[in-house]
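Engineer: Given below, in the form of C-alpha cells, are the structures.
Nothing in this text is a laboratory measurement; each read-out follows from the coordinates by a stated rule. Since the model is a prediction, treat every value here as computed from it, not as a measurement. Cβ atoms are built from the backbone, for glycine too; each structure is taken alone.
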Structure 1
Amino acid sequence: MPPAILKGWVDRVIRPGVAYEFLEGDSGEGVPRGLLRAGRAVVFNTSNTLPEREQKAFGDPLQTIWENCIFGLCGVTDFYRKTYGVVVTSTAEQRAAWLDDVRGIVSEYFPIR
C-alpha cells in the first residue's frame, strides 16, 4: 500500500464528481467514467526489498493500485511507474543517479513545449 499520508490524499482528491463519475442511474456498482483530462501519469516509488523478492512474494500490487484502481478509474490511459531500491543499502551516488533518471523520465513524459 502507499504510505498512509499519500493514501489519505488519494482518498480526498480522487473522488466521485472530481476525478470520476458514475453514469446516471448507476448506484455506484458499475464502471465509472473518468473525468481527469490528464492523459498521462507517472509514479515513482522507493523500496527496501529486492525486486526479485518483491515480485515473488507479492507480485506487483502497487502497479495494480496506481494503474487500475486510481488512474484507470479516472480515465488516465498512459501510465508509467518505476521503483528505485534498495534504499536502505544505497549509496549517495546511486541516489543521485536515481534522481537523474527521474528527471529524464519526467522530461520524456512531460516535455516542455
Structure 2
Amino acid sequence: MARTLIPTVINLIRSARIDLSTEKRAQADVERLLTGAGIPFEREVRLTEIDIIDFLISGIGLELKLRGARKRDVYRQLCRYARHPRIEALLLASSLSMGLPASIEGKDAYFVKLGEAWL
C-alpha cells in the first residue's frame, strides 16, 4: 500500500503552497492537504520513547524539516524511524537542500522539496 500511495503524497505536497514560516504551520498545511485529499493518516505518532514521526500514512513515515535543521541530525533521525516495524517507507518533505539514499535501514526513502509551488 505504501508504495502505491507515495507518488500521490509527493505530488500533493509538491503542488501546494505550504507555509514555511514554522514547522508547526507547515505540518498544519500538510494535515489540511491530506484531509482534503481523503488520505487517512495519524499525526505525531510515537515510535519509541524519544521518536515521534510527524505523520504516518498507511506505513509511510512522513517527516517535515525546515531550514535550520542539521542534515546529519535529520538523517540520523530517519535511520531511527526506519528501524520501527510500523514504518514501511520514509518520505522527507523539507526546505533543506539535501538528498537521501534510495533506502534507509532497508526501507525505501523519498525526498520532496517544500516550497516548489511558490516558484
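Engineer: Using the calculated result 11.1 for mean count of other Cβ atoms within 10 Å over residues 50-57, pick out the matching structure from 1, 2. It would help to have the intermediate numbers written out before the result.
Structural biologist: On the way: 1: 11.1; 2: 18.0.
Value 11.1 for mean count of other Cβ atoms within 10 Å over residues 50-57 corresponds to 1 out of 1, 2.
Engineer: Determine which structure produced the value 4.3 for mean projected area of the Cα convex hull in nm², for residues 42-97 alone, calculated from the coordinates; the candidates are 1, 2.
Structural biologist: Working: 1: 4.3; 2: 3.6.
Answer by label: 1.
Engineer: Moving on. Could you figure out which one of 1, 2 the value -0.25, -0.51, -1.14 for log10 I(q)/I(0) by the Debye sum over Cα atoms at q = 0.10, 0.14, 0.20 Å⁻¹ was computed from? Kindly include the intermediate steps, with their values, before the conclusion.
Structural biologist: Numbers: 1: -0.39, -0.72, -1.19; 2: -0.25, -0.51, -1.14.
Going label by label, the one that fits is 2.
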